[in-house]
Structure P
Amino acid sequence: MSEHHPGQADTQLARSRCLRLSEHLSEARGVLSDILAASPDAKALATYELIELGRAFAGKSEFGTAEECYTSALATGEHQALANFSLGELWLERGDTGQAISFLRHAADLDPENPWRLFVLAQAEETHGDTATALSHYERALRLAPNDATMAEQMDALLAKEDAVEERVRIWRKLVEDYPGNKLMAHHYNEVVKAVSEDFEP
């Protein structure tokens with residue numbers, strides 16, 4: 001069993017993580033830069049830690065430094081979906097939904113089976129006023145996570161806000177058909193049908 005020496009990448013990664021958790025963020029960043037320069041085999045782990053460090057900077061509202069961490073992570077070629085997603089979230093925090101959508105869409109393209117990537121993208125698109133695309137992504141996200149009540153409620157709220165009665169009924173009916181026995185889908189479909197029926201009562 002080999003011994004770990006202070007200069008080895010795994011020891012340095014542990015050090016950078018401890019520095020991050022103790023909020024010595026700039027020092028942690030320096031350690032990660034050294035690892036990426038000297039230890040190609042540790043690139044994937046160092047990149048992930050760099051993204052986590054970016055989140056720590058963002059949590060302190062140091063958005064410029066957070067962006068630099070995420071951009072450096074992108075440059076490594078590792079964890080591309082997560083790095084793009086993190087940049088998208090960062091731009092949302094900064095209030096630039098257009099820029100956010102660009103990164104969030106790339107993240108969703110790289111990780112198409114991840115419902116959360118699609119859901120956050122849909123939220124950004126809704127905020128940006130692109131209702132049709134947002135609805136499409138909400139539905140795709142819900143199909144990947146058919147028991148997620150938050151996703152279901154967000155999509156239904158947008159349909160209700162747009163007063164898209166026929167579309168609202170059609171989408172929920174199709175989801176009920178595609179997911180037989182799913183109580184969440186059935187609940188929303190029944191609620192929509194009930195609301196429509198009440199609207200047409202004399």
Structure Q
Amino acid sequence: MTRVLLADDHPIIQAAVEAMLRGSDYELISKASSGAEAIEALARHDPEMLILDVSMPEGSGLDVLRKMRTGGDDRPVVILTASMDQAGFAEALALKVDGVLLKTSDPALLLDCLDSVRNGEEWIDPQLQAEAEVSPEPAERSLLSPRERELVSLVRQSMRNRDIAERLGITEGTVKVYLHSIFEKTGVVNRTELAIRAAEWIG
């Protein structure tokens with residue numbers, strides 16, 4: 001049973017999430033209604049996973065996530081939000097969020113998201129992924145070499161560095177060098193953002 005902390009300032013959302021987790025492999029051990037309460041509950045209840053609303057009084061979900069990451073806390077965090085613009089999405093990715101789920105999505109996706117995150121995978125709401133995929137410009141494609149574009153394609157397929165190395169006949173160290181170069185050229189902050197925006201560089 002995975003112990004979960006939920007922070008959301010809407011009682012209806014709290015009740016809905018609690019109902020969805022009932023009977024699952026997740027135990028809702030604490031509920032908070034603000035960023036400040038979430039930070040306090042985090043210290044008091046020591047959850048294994050957090051579900052945070054973006055917009056809350058006394059500190060947003062991103063504020064809580066930022067405080068955790070700057071303090072070296074890498075526990076899984078899922079952002080649950082009614083909407084998220086590209087700037088907020090990019091910030092969440094930069095802060096190494098583990099999952100992002102829109103409140104307007106199918107409720108069944110919550111457990112899918114939590115399961116993926118618990119297994120060490122990153123999970124992004126399909127609608128957000130679709131919105132992030134923009135039509136590539138030729139100039140943007142030309143940023144990357146053919147080899148780098150091939151590697152981006154494999155990252156988009158959720159392949160790990162070891163698998164990419166085997167596919168391309170190179171070492172994992174070389175894969176990391178390629179990824180560093182790709183991150184520098186494109187401005188992405190991690191593999192998740194690279195996978196979501198892959199169409200900008202490989203079509």
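A few notes on this one:
- Label whose coordinates, when relative contact order in percent (Cα under 8 Å, 6 or more apart) is calculated, return 16 (choices P, Q): Q
- Identity of the structure behind 2.6 (criterion: distance in nm of label points 7 Å out along Cα→Cβ at positions 68 and 172, calculated), options P, Q: Q
- Highest-scoring label, criterion being mean count of other Cβ atoms within 10 Å over residues 36-43, among P, Q: Q
- Label whose coordinates, when helix-only ellipticity at 222 nm (-39500 (n - 2.57) for each DSSP H run of 4 or more, over all residues; to 500) is calculated, return -25500 (choices P, Q): P
- Sorting P, Q by Rg/Rh (Cα atoms, Kirkwood Rh), for residues 84-179 alone from high to low puts Q first, with the largest value.
- When mean count of other Cβ atoms within 10 Å over residues 116-123 is calculated for each of structures P, Q, structure P comes out greatest.
- If Cα extents along the principal axes in Å is computed and equals 51, 31, 31, the structure in P, Q: Q
- Computing distance in nm of label points 7 Å out along Cα→Cβ at positions 76 and 164 across structures P, Q gives 2.3 for structure Q.
No value in this document is a laboratory result; all are computed from the given coordinates. Because the structure is a prediction, the values reported are computed rather than measured. Cβ atoms are built from the backbone, for glycine too; each structure is taken alone.
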